[in-house]
Structure P
Amino acid sequence: MNAVRLEPLSPEHFELVARWLSNGSVNQWLSGDWRGKETTATIIAIAHRNRRNRFFLVYSQDVPCGFVALSDIEATDNTAMIWYFLGDNSLSGKGIMSEAVRQLVKHAFTSLGLRSVYAWAVETNAASVKLLNKCGFRVVGRIRKSACFGSQQLDRIYFDIVAHDC
């Protein structure tokens with residue numbers, strides 16, 4: 001496996017992340033805030049400034065290749081949602097994003113003091129479901145027909161992980 005590391009997202013990479021997020025093969029699996037939309041560096045900068053978000057660039061062999069984030073950070077409840085994507089599809093299947101998610105979950109529990117991290121995946125996103133299971137997340141529920149993908153209403157499968165699961 002490639003050496004994977006996370007770095008806090010910096011302004012010099014806003015354009016790169018915006019380009020990745022504007023790619024339909026990347027954003028098709030994300031929430032309606034990002035899905036099917038053109039993203040700009042300005043939009044990334046605004047989201048980055050939100051105190052309830054923590055954004056990280058994923059590096060493999062010192063080359064930026066993906067993105068992981070904690071969003072909806074609830075300081076009172078010590079919880080957050082994790083989301084992620086691989087920006088360079090040529091690196092798919094190499095375990096890079098699994099390792100990046102593991103690293104961010106560890107950071108969430110050890111450095112940020114979170115108690116619970118959750119995620120969701122659309123029922124047809126087999127790669128994301130597999131990744132979350134591989135990283136120790138557990139299925140905790142499903143919201144039926146809660147995501148509109150083209151002309152289809154699909155289920156969201158919700159996952160969570162708590163510190164003692166790691």
Structure Q
Amino acid sequence: MEQPVFAPGVTSLILSMDFTPKPLWGTMTLQHMIEHLSLVTSMSNGKIKSAFYSKPEQIFQLISFLESDKPLPRHFKAPTLPPDRLPYLHCETLADALSELEAEIRDFEVYYKLHPDAKEMNPVFGELDERLWRRFHEKHFTHHLTQFGIISETSQSPP
């Protein structure tokens with residue numbers, strides 16, 4: 001099994017790859033994508049609280065999808081993103097955004113060591129524990145790293 005993409009050091013993977021920072025689909029720039037991953041990771045580590053946007057009666061289907069090996073759909077629009085524009089960038093540089101992402105991933109690891117029974121709200125999938133957040137992050141990071149050609153769709157493997 002390949003190394004998980006949701007892990008400290010993922011930014012080294014991003015920087016080490018030979019790719020064009022233009023998405024294969026979607027409108028995000030590379031920095032938007034990195035900041036988006038950082039924001040969602042901060043939801044999972046308890047720093048940012050999210051609302052739940054899906055219908056409660058969909059939870060079983062959503063968790064079943066999360067548990068499956070199916071990838072996230074290419075043009076899925078997260079309910080937390082502005083509907084008609086890209087979100088504003090808050091880091092000055094891509095390097096700053098990458099550093100922030102690494103910090104959020106490390107904080108995730110610390111958070112669940114200190115709070116092993118914690119559940120945090122995911123805007124689409126509902127309250128997730130550490131195991132399901134890891135599952136989500138693997139799918140989510142894989143989705144976006146594939147979007148930018150950093151990893152290929154054929155190199156994806158379930159966590």
Parent structure of the calculated result 1.4, given that distance in nm of label points 7 Å out along Cα→Cβ at positions 9 and 49 is the read-out and P, Q the choices: P
Entry that produces -7500 once helix-only ellipticity at 222 nm (-39500 (n - 2.57) for each DSSP H run of 4 or more, over all residues; to 500) is calculated, selected from P, Q: P
Given 1.8 for distance in nm of label points 7 Å out along Cα→Cβ at positions 41 and 89, calculated: source structure among P, Q: Q
Among P, Q, which structure scores highest (criterion: distance in nm of label points 7 Å out along Cα→Cβ at positions 73 and 105): Q
Structure with the greatest value (metric relative contact order in percent (Cα under 8 Å, 6 or more apart), set P, Q): Q
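A short reminder: the numbers here are calculations on the coordinates, not readings from a lab. Quick caveat: nothing in here was measured; it's all calculated off a predicted structure. Cβ atoms are built from the backbone, for glycine too; each structure is taken alone.
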